[in-house]
Structure 1
Amino acid sequence: MEEIRVSDYEVKNMFPEIEVLGRKTPDDNYEKNDCIEFIDVKNGKVVLRVGTMNTNGYYPFFEATFTPENMSTNEGK
């Protein structure tokens with residue numbers, strides 16, 4: 001993954017704005033990852049992860065996970 005592009009697509013499901021931290025998904029003992037994750041700054045939970053996981057393995061895979069329930073504005077809902 002070389003870049004993230006911003007689209008002008010009109011999103012239909014809007015959430016209140018939150019501050020996020022973008023970071024590369026950490027590698028572990030077995031997998032190397034080329035993925036970025038966006039973490040809610042208030043609660044430290046991953047809200048969005050996108051990229052290629054397990055890049056050095058026999059079965060690398062694309063990950064695109066959006067978890068709106070991890071947003072601090074949605075806690076308890």
Structure 2
Amino acid sequence: MKINVTQEHILKGERKSFTKCALALAIADCFPGDEIKVHGDGFTIMNKCEFYSLPKDALVFEIAFDGGCKVEPFEFEI
């Protein structure tokens with residue numbers, strides 16, 4: 001599954017938020033109606049108790065985003 005992190009996700013995303021960061025917002029678009037929590041090296045679909053690992057480029061993005069660095073839209077596969 002391809003996840004697209006858009007400029008809108010980046011602008012609406014909240015730094016250091018497990019559920020409202022840019023990655024969580026982008027992932028949630030692919031899982032409508034599910035609660036997404038990004039943490040550690042992956043994310044969990046909370047209402048289904050399913051965990052998925054994130055690729056390295058998504059982890060690097062999240063660290064940069066949380067740290068206040070300028071980030072660009074990108075896509076990744078899960």
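Just so you know, all these numbers are worked out from the coordinates, no wet-lab data involved. For clarity, every value in this text was computed on a predicted model and none was experimentally measured. Cβ atoms are built from the backbone, for glycine too; each structure is taken alone.
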**Message:** Once relative contact order in percent (Cα under 8 Å, 6 or more apart) is calculated for all of 1, 2, which comes out largest?
**Reply:** 2
**Item:** helix-only ellipticity at 222 nm (-39500 (n - 2.57) for each DSSP H run of 4 or more, over all residues; to 500) derived as 0 - corresponding label from 1, 2
**Value:** 1
**Message:** Between 1, 2, which one scores greatest on distance in nm of label points 7 Å out along Cα→Cβ at positions 26 and 66?
**Reply:** 1
**Asked** Quick one: mean count of other Cβ atoms within 10 Å over residues 10-17 came out at 14.1 when computed from one of 1, 2, so which one is it?
**Response** 2
**Request:** Consider the structures 1, 2: one of them gives -0.82, -0.89, -1.21, -1.25 for log10 I(q)/I(0) by the Debye sum over Cα atoms at q = 0.18, 0.19, 0.25, 0.26 Å⁻¹ as calculated from the coordinates. Say which.
**Result:** 1
